[in-house]
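Student: Several structures are given next for inspection.
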Structure I
Amino acid sequence: MKAAAFAYARATSVVNALELLAVHGDKAKVLSGGQSLMPAMNLRLLSPEIVVDIGGLAELRGIAMRGGVLVVGALTRHVDLLRSPEIALHAPLLRDAVSHVAHPAIRNRGTIGGSLAHADPASELPACVVALDATIVARGPTGERRIAATKFFKGIFETALSSDELLVAIEVPVTGQGSTFFFQEYARRHGDYAVVGLAALAVVAAGRFSDLRLGFFAVGDRPLLAAAAGKLVNACVNRGLLAEAAAALTNELDPPEDQQATAAMRRHLATVLLRRCVADLLARPELATGVTK
């Protein structure tokens, strides 16, 4: 299939892009890397009247430390996240997650801002920014506003962005001593959409979690920051407690059922990832099994 007819405008600056969005409102779609938008348009899942291309705006690219916060420009490509020493040092969860995103051709063009604004619930990066407690920076006609990642995703392909706003950056707080991370997903083939995935950030001290953030994806209409993690914080984790957390997680989930997996399978795989995550972060491989005795 081919996309329906649409007008095209190449923004010359962020201000120009915002002017175009103000004129066209929800009839416009923003094009950054195009790796999600163009396939959706070709399948007629989206039919905007105009596409506003921001791909040439160098001011929205780059990775830098500013006052203890890692700032990632919205047009920073996936491949740049993979290669960045700042990401490797301060947000290695993003680096590991990006290696699971599709294939090299897509990673060479796709952008972090495009992935977040697209809000596919099976995508890796939305769950990562939730786990990292990141902040989404949006710019509109009245200036900038900051949105907590946990409040940004509203549903399938739906975010807190207004039709006249542009996602311009992501701010990631730098973690301190003892912080560690985990990323794993189940997919039918490497690069396919995840069946279930988990992006986690933890702080471990004296063999216990002092903080644990579990960002599951492909288990609902948006990334889930699992409340079940609270059972494992400031506690001596054993198989029994982990089984309680797994049961609580199962009750939290409302996964879809589709051609890839049943809801029951997704719940099961999510608990498997929970156990593997805890076992890995605490360096206790015996916790990876579901045996409680």
Structure II
Amino acid sequence: MDWSRIPSLAALRAFDALARHGGYSAAARELNVTHAAIAQHVRTLETHFGEALAARDGRTIRLTDTGIELAAALADGFAKIEDGVTRILDRNTSRPVVVSLTPTFAETWLMPRMGTFWAAHPEIEVRLVPGIALVDMRRDGIDLAIRFGDGDWPGYEVEPLDLSQFVVVAGRGYTEARDLAALGDLSRHYWFFSGASREQAVWGREIGVDFAQVRSEEMANNSIALSAVRAGLGLSIQSRALVESDLAAGVLYSLFEGDPAGLGYHIVTRPGVLSPGARTFRAWLRTLARIQPQV
């Protein structure tokens, strides 16, 4: 396409509005510009084509034969553009929102709350992709990721989800101790953790527990690890948000609470690329993170 032969798109849009409304004032209102701006665009087009496109006929505007020809071409062209844009927007609105997240977060925090999202937005399909690695979001078609760490992921837009506080928990009957100091040598206790939960290893180092050096059991997922702790078999390190309901019910109790600076769950997105459904899901996460968990 030789763009040097095509006039300003702003001028063409102004002339299309003039042709449809039959007046400068109405065209100006549609485009939220001044009457003079529409007139200037028309003069620019007339200079470009070397002939008149519109003339005043009493209180109305009459298009010349060339103006009628141009108006028809613009109506056809803009209609095709509108159709293409609408199809793309509709496709992005209806396609699933693909969310990559850690298995621990998916199992214990997100899934118990997803019912509220689906109730509010039944038209939006959400596809969860559990994993512990930060995937290539563009290559793998990921709209949004929830990741644990310090938030330093270059090339992405990152915002904290404010769920960084962690707790050391035990089940009723495991020990009479009510804090870490009373437990004595931490390596003498059984620790349950999930192999899919990088955050538990990070938090362990914060309190001097290395799962490779203590008596520990790696479980296939965090749900099994929590089941073992609820049964009074040992200890675990968990995000407080993930065990809030257990603590409130007295099923588990806390021996230690920590809040390592900068570490926590984050919402990760590609810069400037979010479908309407993904924007809605992100807004829901932001709201949910500010309210008391209800699991």
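Quick note: the coordinates plus some simple rules give every number you see, no bench work behind them. This structure is a prediction, so every number in the text was calculated from the model and none was measured. Cβ atoms are built from the backbone, for glycine too; each structure is taken alone.
Student: Out of I, II, which one gives 14.8 for mean count of other Cβ atoms within 10 Å over residues 48-55 as computed from the coordinates?
Tutor: Details: I: 19.5; II: 14.8.
The read-out was computed on structure II.
Student: Taking Rg/Rh (Cα atoms, Kirkwood Rh) as the criterion, which structure among I, II has the greatest value? Walk me through the intermediate numbers first.
Tutor: Values: I: 0.99; II: 1.28.
Result for Rg/Rh (Cα atoms, Kirkwood Rh) over I, II: largest is II.
Student: If we compute FRET efficiency 1/(1 + (r/R0)^6) of positions 208 and 280 (r between Cβ atoms, R0 = 30 Å, to 0.05) for structures I, II, which one ends up with the highest value?
Tutor: Values: I: 1.00; II: 0.10.
Looking at the calculated values, the largest one is I.
Student: One of I, II was used to compute helix-only ellipticity at 222 nm (-39500 (n - 2.57) for each DSSP H run of 4 or more, over all residues; to 500), and the result was -8500. Which label is that?
Tutor: On the way: I: -8500; II: -13000.
Only structure I yields this read-out.
Student: Rank structures I, II by relative contact order in percent (Cα under 8 Å, 6 or more apart) and report only the one at the top, that is, the highest.
Tutor: Values: I: 14; II: 21.
Ranking I, II on relative contact order in percent (Cα under 8 Å, 6 or more apart), first place is II.
Student: Hey, log10 I(q)/I(0) by the Debye sum over Cα atoms at q = 0.15 Å⁻¹, for residues 64-143 alone derived from one of I, II reads -0.70; which structure?
Tutor: Values: I: -0.51; II: -0.70.
The read-out was computed on structure II.
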